[in-house]
Every structure is written in structure tokens, then in C-alpha cells.
Structure I
Amino acid sequence: MAINKILIVGGSSKLAKLFISAYANLYEIHATYSSASDNLAPGVFKSYSLDLNDTDSINNFIDTAKDLKFKAVIFFASTFAKDAEDNEERIRQFESDMRINVVSPIIIARSLNYINNDGRIFVFGDIYTSKPLPSMINYSYSKQLLELSTQLLNKQIQKQAHAFCLKLGRIMDYSTTTTQAAPQAAITLIKTINHLIAVDDPNDYGDIIDFKTGDNFKNLD
């Protein structure tokens, strides 16, 4: 029996490494990295270079990976930063946030092929963007748009794959902290993703999932 291929976008994320370490024996894991200097996680079957803020890089990656049949694509790559104070820099940052958090993931997800037309796509929202901090408006815009984009994406690719937007709480901080041990919520998150990859009918779970701290999924094996 063939092993399902999983594509992880943003392999250097701590959440990505947590998923890879847990399921490298279950899936053939492919992962993207933004630069050659990124730390390649053990358990990755094949790695790719991908800059979500660069059109040529995106096109090159799609050309390379479009004929592979993935069971799931997981977009761990994301930006998370306070708004710049300078107006010109804030505009540049807004454009970058939109590309990395919304536009590029949607383009890639639409361009790939999925095994047996039964794929899963995972992106990550943020429960706090409904009441955004004044210092993080750019980030909040992008994550709110990502939720809507997930719903629209499902209408477009409903015969090929199902996309989930998991709205996280401050578990997202774990992705960028180098010394913190994996909290239980992060462990529950990767178990939830694995569960949703395997479910027979993803429509039972909808498009947007309020994961928060994962209490509603804590009983998964």
C-alpha cells in the first residue's frame, strides 16, 4: 500500500517540526524552506526552496510539485508581527502579510493535485483577530481575509480537496519561541490535523474550526 504524501509549507516552524517528528513514519513528508540555511527537520522525505513573498519562487515550486499527488498540504508558514511605525514601511508590510498569509497559500493550494481527489488543506487563523490589537492591524486583516478565502477556496476545489482554517489562540507564539517546550495545545493541534486528514467526510467539520487551545479535540488518540 502506497504511503500518502504530505506537503508542509514552512518546514522550519516549530509546529511543523512537531508534526514531522510525530508522523514521519506514517506519511511521506515533503517540506518547503525559505532558504538553504533553514534547519531541515529529520524525517523529511524531500525538501524544496520556497519564498511565499516571491512570485518566481512560487511559480518554480508549483512547476516542480504540481504533478505529485498529495493527501494533505499544511501551511505552517506565516507572518506574525506588530505594524511598522513608518507609513511607507507599513504599506510594504501590509503587502507582504497579505502575500504570505493569504494570497500565496491560496494560489499554491489551487495549483496542486490531490490523491483520489480527496485531499486536505490546512491554514491557520487566529481567534484574536476579531478584536485586533491596535498595533497588529496588518496581521489581523490578513488572518480575517484568510478565513473568507478558505470558504471561497472550498467552493472552487470541492471535487478535489477540502480546506480547513483552524483558528488558534496564543499557541501561535510557540512557533517562534526557541526555548519553550511544546505545550499540550500544540501536541493536540498536530493530532487534530492528523485526525482531519483521515476523516471520511471533512464536510462534517465545516470550513472554519475554532481550535483555540484544543480543549474540544483533547480526547483524540
Structure II
Amino acid sequence: MPPQAGVIASIRNAARGLYLNSFRLVPANLAWGVTLILVLYLVRFSPLAALLWLLMIPLSAGLGRMTARLVRDDRATFADWRQGFTREPGRILGIGFVQLALMAVGVLDITVGSQLPPPLGPFLAVASFYLLLATWVVAFVVWPVVLDPLRADEPILSRVRLGIRTFFARPVAIGLLALLGLVLLFLGVLLPAALVTFVVALVWLVSATIVLPTADRLEGRATLEVDED
């Protein structure tokens, strides 16, 4: 079985992977970022444009597949980016849609809760905040396993369950890195150029670097090696 990657080692490996493969990851991140800007712009003019958020699912999955391949083989190609959303389009869209729906419900409930009097308003807002947090953590651990090229032929529900199990196997390390991922995305919002060019790829790499070795250990697979702290 592969050794467990620590928090610092996962960050170091993710940063190194981004640096060495930036010539492929940055264009993929750029496609994601430009689409995000386009969707945000169009939503201002028509509520129906909100359906364009669905475009973010295949673009995110493509970037996630590239990072999973990179963790596995120290290489990633644009063919991996394409396979991220063409190999199982229905399932990828389904998982992504559920995630987007939960996030939309959470944001809406926080907005409504902030306008309602106590105790209902604060309770609704706090509960919705935890819903958003749980949705993020589940996404952080599930997507790398779902997009893992070594598990591509396994049933989708088995991959989802395995991803969730990785969190309970290493709640502290994965929780800290999931929080780091949120911080990076928040900083990317403050620095849009970073978000558009590399931040999303870096978050994907951090996730895959900690989740995939943990999943391998749970299943007893000798599939990859990672640096230990």
C-alpha cells in the first residue's frame, strides 16, 4: 500500500505538480475561468442564463480528471481533460447537478434566514451554512475518486461511497486541506486573475493528492507513492 501523505506533503506535491505541468493545467483552468466570467455576465441579463451554470460541471470534471491522472502517472494531457466529461457524461452531470442544487439551496436559505427574525432566521442561516460546508467537503473527497482513471470501470456509487469513506479515515488531514481549498478559492475571488489561471487546478491537485492515496489504503491497493512529511 502507498504511504499516507501528510498535510504539508500534499500541499508540496500539489504545488510541484502545478508548476511542472502548468503548460497544460493553466489552459484548462483558463477555459474554466473564462466560462465562469461569461456565465456571471449573462446571468445579469436573464434568469434563464442560470442554466449555463451546468457548463461548469464538464469543465470542472475535465480539470479534475487531469489532476487525478497527474497524481497517478506524473503526467496529464488534454485527452484526460476531454475524458473527464465525455466518458460518463450522464453520471458526471448528475453528480455535478446535485452539488450545484445543494449549493443554490444553501445560498438561498442563508439569504432568506438573514432577513427573518430570530430564532427562525439565525437557525436557518446557520443550518444552511453547515449544508454548504458539508457539500464542499463531500465534493472535495468524492470527485477525485469518481474521476480516478484507475477506477474508471468501477460502479459510480461504489466510487462515491469510497470517496466519502476517505474523509472518515483521515478527518483531520482532509478537513484541513478542504479548508485550505476554500481559502484558496476565496483568495481567488479577491484576485480574479489567479482564479482564472491556476487556483482551481491547484485546489483539484491538493484534493487528489490527499484523497487518492487514502482511498488506495482503504482498499489495500499498491497503486501510487507519495512523499511523506
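FYI, it's all coordinate maths here, none of it is from the lab. Everything numeric in this text was worked out from a predicted model, so none of it was measured. Cβ atoms are built from the backbone, for glycine too; each structure is taken alone.
Things to note:
- At a computed 0.50 (FRET efficiency 1/(1 + (r/R0)^6) of positions 77 and 141 (r between Cβ atoms, R0 = 25 Å, to 0.05)), which of I, II: II
- Given 1.7 for distance in nm of label points 7 Å out along Cα→Cβ at positions 53 and 93, calculated: source structure among I, II: II
- Origin of the derived value 28, 21, 17 (semi-axes √(5λ) of the Cα gyration tensor in Å; candidates I, II): II
- Of the structures I, II, the one that -25000 was derived from, the read-out being helix-only ellipticity at 222 nm (-39500 (n - 2.57) for each DSSP H run of 4 or more, over all residues; to 500): II
- Value 18, calculated as relative contact order in percent (Cα under 8 Å, 6 or more apart), assigned to which of I, II: I
- Among I, II, structure where distance in nm of label points 7 Å out along Cα→Cβ at positions 61 and 109 as derived comes to 2.6: II
- Taking distance in nm of label points 7 Å out along Cα→Cβ at positions 189 and 205 as the criterion, the top structure among I, II is II, with the largest value.
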